[in-house]
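No lab work stands behind these numbers, since they all come straight from the coordinates. Everything numeric in this text was worked out from a predicted model, so none of it was measured. Cβ atoms are built from the backbone, for glycine too; each structure is taken alone.
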Structure P
Amino acid sequence: MNVHITNIYGFIQDQDLRKKQNQFADAAHALGFMEMGIFNFDVSTDTENELSKRIDGIISSLQFNDLVFVQLPTGNGEHYDNLLINKIKAYNAKVCILLHEQIEYDYILNSADLIMPTSNELNAYLKEHNYTNVFYKKSINYEFNSNCSGLLSSDFYIKKYLIDAVDQLSQPVLDEQNENIIHIGFGLHDKTGHYSVWVGTAMQSIIDHTDSRVCFHILHDDTLSNENKRKLGQVANRVGDNVEFYLISNEVLENVKSQMSRYTIGAMFRCMLPELLPHLEKIIYLDADVYVNRDILELWNVDVNDYCLAAVKDEGTHDNSYSNILNKYTDFPKEKYFNSGVLVMNLKNIKARGNLMDMVIGFLDENLESNLPDQDALNILFEDSTKLIDTTWNRFVSYLRYEEKEKTVMNDYVYHFAASFPVLYSECKVDIEYYKTMCRTPWSDYETGNQIIRSVESLNDRISQFEKMLPRLSESGVKHIFYGHETKLLKKLYEYITLSENDYRVLKNPDYSFEDILPCKSLGALKQEEGPIIIYVLCESDNNTAIKNLEELGFENGKDFFVVQRIVSFYYGGFA
């Protein structure tokens, strides 16, 4: 942790204020503090953007979790001082205000971690106005000298004053053992720079629905930019919550990257929580793409004393969309397979079984066919120690869009977009509420417009797919062939098409039961087709190799075959 102190320069009418700040800065320099120089000028000549950039330059040496002594007033006015404090706080830095003159900046004074008056008069003023964050040490009688413009009586006492404040503020902001603090973990891999907003929006939704204090633990790699790190800190700091960052080395997960090709490697970071947080007994882990529409305290209070995990059954198991791993572990009951996007983790019980990351990597080394890597591992490893909790804690938005009764209401759910996106032309209320919450995060300027563009592009793509399908559909005697299991999505597509007795499904390994509508043949059957055919493919079929398999057989995407998710409405599971 670095310690900084502000100091004023330039043409200053109030020479007494300059003298006070310079003397404190000189004492701080002797203690090794870093200086943030502030030039006095007519701030009204700056636009908001120019002023913001000017202050960014002043705090350019600031790192996350540093300590800053801000000497107030700066002489540049309340708006300037307010912006300065907010920018410093956005770095999760602790702010100690050295107050040299009486100011009526209630917001600024209340937002400080500590206020240190430099005269008896200011000390009395702060107490009279009931500020609760005024520095006070019962065992030390600091001497204020009225003969020296209200400064502490000597350089020795100034240094002592600063040192004691540093000692007090160096203590952890949150006591990890405090049962009144909820601990929540996220994994974050942000190679495009546009994934952090999902974590920030999830955090904002949590804060909006709880009165409890929260400490967010964000596990990230070197893809997280300083700007996004600052914004994540800003989300929590607005209401006095805390955020801690943990940098994960790229080498740690090098040997499982190939299995994570479809998923963000950040999902694996949750497996490091037990080792990174040795003093915590439990934590809530959440995927970034959740919207928490209820008090997270209720989830925190779930009793996991006798378990390693608490989780919600994966909704995909209702729809034959279960993981490939269950074809190997046939004794594992499908009704117990859980989604790992919302977990209560008993870190103490998990550590008693060994190093979680080592166990997960060992599992993946032995199960290369796993298509939901970390989720599969957690299910199999903790089958005997997972408490299944109410489904309201992890509801898939893509499934709720099917249900008319769910579209226009917001229920007490944790909504999980689960690889989907909010849809701005949706009738589903959670999409709009998610967008509204995103608009209140520090990413609103760019990301909210980006979501509008993405939604329009999605509509245009669906129209384009239909335009390409028309020539093939109009051919005489065209046969319909479907690539995949008979999921709810595929059955919805059946409703749009007049099926004939010659239509069928394909898979590498045919899967057919008496309940199926269409028979299933081997993928090789496509080679025997001579007449006009049109293929509808579920992109996740055959362990996400379906499109590649068709292209290797000589079929062209957008001409011979079409991805079901690109033509069926998002209400029924199509791409958003």
Structure Q
Amino acid sequence: MGKRGRAAERGRTRPAVIGGLIAVVVAGGGFGAYSLFGPDGDGGSTTADPKPVKTGPLSAAEVRTAATRFLTAWQQGRPAKAAAVTDDTAAAKAALTGYREDARITGVTLTPGRRTGTTVPFSVRATVTHKGKSKPLAYDSKLTVVRRAEDGVPLVRWRPYVVHPDLRDGDRLVTGESGTPPVRALDADGGELTAAKYPSLGSVLDGLREKYGKKAGGRAGVELRVVRKAAKKGADKDPDKTLVALSEGTPGTVRTTLNPALQAVAEQQVAKRSRASAVVVRPSTGEILAVANSGHGFNTAFQGSLAPGSTMKIITSSLLIDKGLASAEKRHPCPKYVTYGGWKFQNDDKFQIKNGTFKASFARSCNTAFISQAKKLDADDLARQAQQVFGLGMDNWSIGVPSFDGSVPVQSAASLAASLIGQGGVRMNPLNMASVVATARTGTFHQPYLVSPSVDGRTLAKASRSLSPGTRAQLRELLRYTAAAGTAAEAMSGLGPDFGAKTGSAEVDGQKKPNGWFTAWKGDLAAAGVVQAGGHGGDSAGPVVAALLRAGS
């Protein structure tokens, strides 16, 4: 072998010796990633230029790779490795460890579906096992891949719903003897209420179990369930949710106020529309006769927190009449525009009513007729009226399951003006607005309830005062005229003469169409509904409410 050949052979087989240290030459050329010398060593500076941070949209390959690494490690039962592929390692590791140790879920098979952008859906098939009892578990979930800002690395964005779609922040999956026995919920006629028969009642039945399971005399079973995070002091905790029952408990029995015929109609009506919710109550007692949501997860009808739009004008009108700032038959300004607190307000389609009455402004839902009176009100007037007369905003309703009591915060300047027409900081749901129109009908607030207080001795909320006879009479006249000849007339056709209604449309940032609201009474029935992004309330929520009132007449 020649000198050149021997030198080449030596280059392939002998390690390089530098300053008495050995660095092994690796395949592909170059030295290993470890520095041979410190920054002050004899070898001088060996610091490489930092790699540029990758930015921009994620490629399909990056999304697939990150998703595959995460799902593979999770399926293998390696929570730490799976968590390392997320943007919140501690939270992901805790949840995935709990999935195996607390939820007792094994034999996990995760199958990714077709990627959409940076989101990858996947199916879960597994087994839940506890004390010799096993049941299969199957559900679908999804994950989203994001790019970490500091180094551009693609990671799974950690959210609790990745583990299970019913999980929210602070929730846990647990398998064991349930702390709460099951309940057999009955309607007002004694028939059994089930989510299979009435899909909207899933969350309601969960709430009834949480509240009355131990009081109703049942015995707990063994199950996999979602344990909700602890509630704030004084607030109702969202009910735990059973996912798999390994052994059935013995249910207790709880009777509700729900009317089976009205509940069936409510289910049918909301099913025709996307994001619709409705409630029916009995004004003379406060009994809840029906509740339904077209989405069967979150109970918007009881727990929603939405701007109620012009249905809020029922409360505002009672305030203006009480203060002598408006009267049904008296002249009242309704200009195209009014400015208050630096904001310029206008009516829908910029209409105006010249020399019209307050009744005419209410019936056509004239915004400026209400906002023009803002300068004559104190900042807390509207909030006090909502609390003292309509029983809202004090967090003290106890209907039998979790609910939101509405919110009318103290505001000033432009925010006060917006609140007068149901925007700004005002928040309501169909239960609140059904109660509002019921109070206008009877003159006295009766807290709505789903389970009679006699069942558990709880105290229902009360308002500190009723509507004065004069204000009640005028408010009823405003609502009757709106149902007969105003914006609610088409929906309420044929339901008179003992009726009243108010429409509403609430603008939502980033939403093309407003939320459509409608609330009305017919005899001893009061109902309210909202169709989110539905447009005008008379066209969207109006037919839902009117159908319920017809069914109950």
Value 117, 61, 38 of Cα extents along the principal axes in Å was derived from the coordinates of, among P, Q, structure Q
From the coordinates of one of P, Q, helix-only ellipticity at 222 nm (-39500 (n - 2.57) for each DSSP H run of 4 or more, over all residues; to 500) came out at -8000; that one is structure Q
Re mean count of other Cβ atoms within 10 Å over residues 101-108: value 13.9 computed from one entry in P, Q; matching entry is structure P
Output 15.5 (mean count of other Cβ atoms within 10 Å over residues 373-380, calculated) maps, among P, Q, to structure Q
When percent of Cα pairs over 22 Å apart, for residues 333-476 alone is calculated for structures P, Q, the one with the largest value is P
Distance in nm of label points 7 Å out along Cα→Cβ at positions 125 and 437, calculated, reads 4.2; among P, Q the input was structure P
